[in-house]
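The data blocks that follow each hold one structure.
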Structure P
Amino acid sequence: MNSVSPNDERRAKRFWVSLVVGLLGLQLTIGGVAIYLATGDPTAAVIPNYHETALDWDTARRAGTAADRMGWEIQVSASDVVDDRGMRATDVLVQDQNGNPVDALAMTARVYHHARASDVVSFSLPSVGDGHYIALAPLSRPGLWQFEVSIDGADQLIRQSMEIDLDNQQPPTGDISDSSQKGT
């Protein structure tokens with residue numbers, strides 16, 4: 001017969017109990033880190049108002065294509081200079097189908113950097129004449145920004161979503177229908 005001393009048995013019990021408790025503790029630690037990363041990371045975000053847009057898709061689609069249907073052109077440009085507060089002069093130019101400036105519109109914009117889509121900032125752009133609407137926008141970091149313009153005061157509600165690259169200052173592209181189909 002194999003006789004096991006009480007010390008050896010106690011040591012074996014401690015080892016196996018410690019192993020099981022250690023593995024459970026490791027599992028809890030991994031779960032806690034996963035929860036922290038999933039909820040605490042500002043780079044992971046859902047597209048703002050995605051659910052509301054999906055619920056009222058026809059209205060959102062109509063507003064997103066209104067500028068094209070009316071023949072209007074909407075151009076966004078941002079200054080290369082950022083002030084001490086992280087603000088940058090932003091200009092939106094609105095022209096009708098004949099290239100004439102369109103004034104007296106109520107314009108608001110929502111912007112967010114693609115790397116921080118949960119940090120959405122809204123502001124209004126007052127008309128300064130000749131179809132230009134200018135405001136200081138909090139566009140402090142370089143890179144790709146989503147610029148969503150809402151225009152009231154036209155024959156119909158207009159919403160246009162454009163991407164603007166502040167490194168290269170390329171012309172903005174896309175509209176709300178294109179961005180929703182791309183999943184951006």
Structure Q
Amino acid sequence: MSIITGLARPLLAIPFITSGVDAARHPQDHVEVVERVNPTLQNLGVGPLSPGTIVMATRAVGGVRIVAGLCMALGKKPRVAALALTSTEIALAAVKNPVWLSTGAERKQHVAGLVSSAGLIGGALMTVGDRRGKPSLGWRLENHRAHKEDMSILADRYEAELEEQKAKLMEKIAKAKEKAKS
């Protein structure tokens with residue numbers, strides 16, 4: 001892992017972890033935000049969420065963000081962790097910043113919040129795509145297919161060389177046995 005990656009992942013994880021801790025410790029603060037978008041959720045077929053459900057969901061999402069953020073910061077399954085953080089951030093960005101429900105200065109705040117969330121999502125997606133310098137599975141499969149014939153030819157050539165060497169050794173052994181008999 002490069003020095004930049006070693007610094008960037010924990011820095012990217014900090015906002016996710018802090019928001020997760022806040023959600024887990026103070027879920028009541030998030031009830032009002034979700035209740036504001038309850039009519040939209042109802043139009044989408046999710047239905048209005050009760051305060052108890054919102055508290056439970058807030059704690060669960062907070063826990064996911066804490067664990068995934070720590071995993072990403074520590075480099076333990078960072079791609080999976082970043083994918084989990086991306087999915088939670090997409091949902092939370094829409095809930096926290098309902099641009100469609102606001103006007104004026106509040107709308108500007110929501111747009112700024114969406115832009116911040118977009119930056120976090122982009123950073124997390126970069127982590128999702130980071131293979132630490134290793135080629136992708138698709139590339140390795142294509143490379144294997146492309147070089148399969150070359151490897152077969154090479155194997156046949158080595159097999160022929162081994163047969164030649166074996167024949168020479170058998171000849172030497174036969175001469176040595178004849179010499180030993182006489």
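Each value in this text was obtained by applying a stated rule to the coordinates, not by laboratory testing. Note that this is a predicted model, so its numbers are computed, not measured. Cβ atoms are built from the backbone, for glycine too; each structure is taken alone.
Once FRET efficiency 1/(1 + (r/R0)^6) of positions 84 and 132 (r between Cβ atoms, R0 = 30 Å, to 0.05) is computed for every structure in P, Q, the highest value turns out to be that of Q. Work out which structure the value 19.9 belongs to, where Kirkwood radius over Cα pairs in Å was derived from one of P, Q. Going label by label, the one that fits is P. Using the calculated result 13.4 for mean count of other Cβ atoms within 10 Å over residues 4-11, pick out the matching structure from P, Q. Source structure for this number: Q. For which of P, Q does helix-only ellipticity at 222 nm (-39500 (n - 2.57) for each DSSP H run of 4 or more, over all residues; to 500), calculated from the coordinates, equal -29000? Label of the originating structure: Q. If distance in nm of label points 7 Å out along Cα→Cβ at positions 92 and 140 is calculated from each of P, Q, which structure is the one that comes out at 2.3? Derived from P, not from the others. Upon calculation of log10 I(q)/I(0) by the Debye sum over Cα atoms at q = 0.15 Å⁻¹, for residues 76-155 alone from the atomic coordinates, which of the structures P, Q produces -0.54? Working through the options, I get structure P. Looking across P, Q, the calculation of semi-axes √(5λ) of the Cα gyration tensor in Å, for residues 36-107 alone that yields 30, 24, 8 traces back to P.
Figure out for me which of the structures P, Q the number 6.0 belongs to, where distance in nm of label points 7 Å out along Cα→Cβ at positions 12 and 116 was derived from the coordinates. Attributed to the structure labelled P. Consider the structures P, Q: one of them gives 3.9 for distance in nm of label points 7 Å out along Cα→Cβ at positions 124 and 148 as calculated from the coordinates. Say which. This figure was derived from Q.
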